[in-house]
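Trainee: See the structures that follow.
What follows is calculated from the coordinates using simple rules that are stated; it is not laboratory data. All values reported here derive from a predicted model rather than from experimental measurement. Cβ atoms are built from the backbone, for glycine too; each structure is taken alone.
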Structure I
Amino acid sequence: MGRRIEGDRIVVFHSGALGDFILACPVIEGLSAYLRKRVYFCTKYGHSKLVALKKYYDGLLPIDDPVLLPFYDHQGESCVNVPEFLEKADFVFVFGQRGSIEFAMRMEEISGIKCFWISSFPDSSSCEPVRIYLLKQLQRHGFKINIKPFRIKIPKELLRKYENGEERLQFKIVIHPGSGSIKKVWPYKGWVNLLDFLRSNFEDVDITVVLGPADYAIQSGFMAIKSKYNLKFLMEPDLLELAAKIKMADLYIGVDSGVSHLAASTGTETVVIFGPTNPEVWAPFGENVTVVMDNWKLDEILDFKFSPDHSKIPEKILDKLDSLFQSRGLPMPGITSGTLPKSTRCK
């Protein structure tokens, strides 16, 4: 067992998906502020880049580093060397599901450091927001923390990359139609209805479609309409590059996905379309987030045979477009009295 001395950091383990990590960031920041400690992260390298410029950031050990193997060996000896990154730690927090409980117990046994296991999200019967679910667990352990929306810090050089001088006057929309789960993807016809509406009324809008490695099922459909709707594509971007692109846009539209949580963390106006999952639990935590509810069947998602129908566009999306275009004072061809036509609206 390792020796204990007063530490100057806490260590946070998080091996979950992008959205889960971002939902945990407000409570991690709350812990850092409450304890007045810096945070050493054991997580995915890409996720660590989202917090690397924060004042509380104290370093990274990738979650798959071999130095962690003794903590996964539940039958192994407890008399092993304590890794250097733990030597200055006061507490360890392991965010995960039940499979990580034994990891947390062994971490405490080997290191001699108090280790808290935190269930990373509630079961499917819950209607409690993930951030509140996490907050309550920590408060039960005596950490009386406060939380606020997580706001990513983006390197200035990346922001400059997407500052386009005079082109900044152009209204910019970033769309990420995909998700790690195909059932969460808004049907292709929904996206085409929206794109057709935008191009029919706002020819000069800059539209970028983001596609990642999990979006192969819908990629061909969007590539097929690239020329028709004058779309730009950002393929499998680095997370910080993607955050910069969204930060410099006027509007982001996506579904229940990690990228939508990333968008919310930039402060950009963010519209998130939910279908089978519960937004009360999973909606991004941010000041500029609009949740849109819609319903669809699984066999509709990849249906590529249909004609665009503007009347099927959810009203909340049209309202957001209306508000943002008016705030920018941009010309809106074919729109009466500066507002989007009510005849196109669908509740």
Structure II
Amino acid sequence: MKFLVAFCVLCIISFANCADKITIMSYNCYNYFVEKDADRLKSESSKLALCNIIKKANPDILLISEIGTKESLDDFMKYLKSVGCKYSFGKVMKGYDRRRHLGIISKIEPEAIIEKNNTYYNIKPKIKFKGKAATWLETKAVSRGFLHCIFNINGYKFHTILAHLKSKLIHKRYNQAEMRRYEARQLKYYVNDLLKLNKNANILIMGDMNDIPDSAPMKTLRSSSKKMEDRLYDLRPFDESSKAWTHWWNYDDSYARIDYILATYQILPEINFLDTKIIDYGLLNQKASDHRPILVTISPKEESNLNENKIKTIFDSNAIRLQTNQKE
């Protein structure tokens, strides 16, 4: 047993010493449930498709949404191992949504994990009282919470925050769009608090936000009218065909970009845009999930101070890459 622990520690140290880049992938696993009381179970073919996508993409850190309890996580890690993936760390976080949870599977164990599953907001119910709209506020929990992980690679610290905001399914008591906006607001408040503690914090916010780029929740998160240091920057990954959609809704055969990688000002120089993308392996994706995974690559080394011209250069370079892809 002592040998096994020592071996795992040695592997983590070796990884940290040789890491010149770190890849982080966010993936909505589309109801990965194996619990006996689940309303639907993940099929064998869907599990294998999911795991083979992850094997091909080979992220160092995998942030997952729509996972069941630890029983589902253990099953997922077992299937990943069966296809040749080597992940030593896994954790699932429960929220107020009793079925769909957030989780992390990683080759690198986080230095710290903060489970933000006790965040609340106030909202007016949409019901009417004596023919008039409600004027009172009710307290509602952020359904799935936020999973915050802190990593330390040779002294380079960075944060990942995984979110899965309220879906567009109708809620019988509250306006679903307002619920999502309030959840986004709580997420932005949390990031703001982290930056107050350390204005140079390197933070990536990832996950299924369940809304389009021009929506109120996404505008709330980006905060484009704020100072450059206080905004979140949408990295807008795309696939090899320059398509940016991340979700297919089979009910009305529609495609949308609702999964995001948002970055704080401080981490922008460390992002490798050439290796930041949407993962698409055709038929495998269709079998695995109704979402396409998104991946960001960073260099775990602090770069020089930013200014407005450098940020413009970073995003102009990404725009040129997009135009080049389209020409090809």
Structure III
Amino acid sequence: MNRKFLGIIDDTINFTDFGDLTDYRTVGALPFLGHYRLIDFPMSCFQHANVRNVAIFSSGKFRSLQDHISNGEVWDLNRRRDGLFFFPKMSEEPTMMLSFYHINDHIEYLLRSKEDLVLITNTYVVSLLDYHHLVKEHTKKNVDISEVYYQNERLNIFILSRKLLIEFVLESIKFGYNNMIQVIDLSQGFKIGKINVDKGIYMIKSVNDYYHAHMRLLDMSLFNRLFVRNKPIITKIHDAPSTYYKKNAKTMNSILSNGIISEGLVENSIVFESVMIGKNAHIKNCIINEKCIIGANSQLEHVILDKECIIAPNVCIKGESDHPIVFSKHMKIAKYNL
């Protein structure tokens, strides 16, 4: 018998190695692979598991995330009963992961929910995990808490009873720990189980992680393991015209979204919607976010452009595979010197 569970998505962690990419957005709001945001992956996993009660706990830079998820309609979470809940951070304590203090600010949510179990996940693990399978494994093990691992690395995904989570939250000062990792590492009175998963997992904790995940997913064999037809990654719908390739435009082993106008060469790159690529421009091993403009005869290699950047004509910018060059939102580059 399937036990009902609710979902909690932790989008409170702000890894310092993201630099400018998370200056004005949470990790969950990071654009991914031309069409998506990172939060689309756990949201889609809950949708495929038929979970209809999901709470997102977010840090202070949540405007972009909230705009993306809206009322949760595309994930079938705009409901009169249960549905999607959004809980921004109210407490002032520093955040290394979702804290019991943060949950306590919104404890009524857990007290009013009816599900037996809670699956806590995050926004930096990109995968198509079967949450129903994880809950079944937890139930089989007859433990208090299950933690999910991939290749002996913690994914910071946990399963436990709703009542036990409420107990942790309300008694956190008494117990002396403030998040699930501390409970697992420091407590001695609870049975802890491990669940190992072997599906493709992409941990996005830094600029390099973000860059290399994109480059790896240009391999269609890896792409097809993550994007499965009968379990699609669901995202907010964007209306844009088809991409227009002008004379002499060329694309090689790349992912291009809609609304792009290209007169140049795009090679081993991901280009988001509504980007303009000038005549004879060459984009190689790059991630180009939406509404950027690439001037004629410019050359970009190992570069990440955030939204609405403008590269003037005849500009050459070349980073390295392990050190991609990142430009923050709205930057205008007329010349570039290393």
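Trainee: State the single structure among I, II, III that was used to calculate Cα extents along the principal axes in Å, giving 73, 43, 34.
Mentor: The read-out was computed on structure I.
Trainee: Check the numbers for FRET efficiency 1/(1 + (r/R0)^6) of positions 197 and 253 (r between Cβ atoms, R0 = 35 Å, to 0.05) across I, II, III and tell me which is largest.
Mentor: I
Trainee: Among the shown structures I, II, III, from which was the value 0.00 of FRET efficiency 1/(1 + (r/R0)^6) of positions 53 and 133 (r between Cβ atoms, R0 = 25 Å, to 0.05) calculated?
Mentor: This figure was derived from II.
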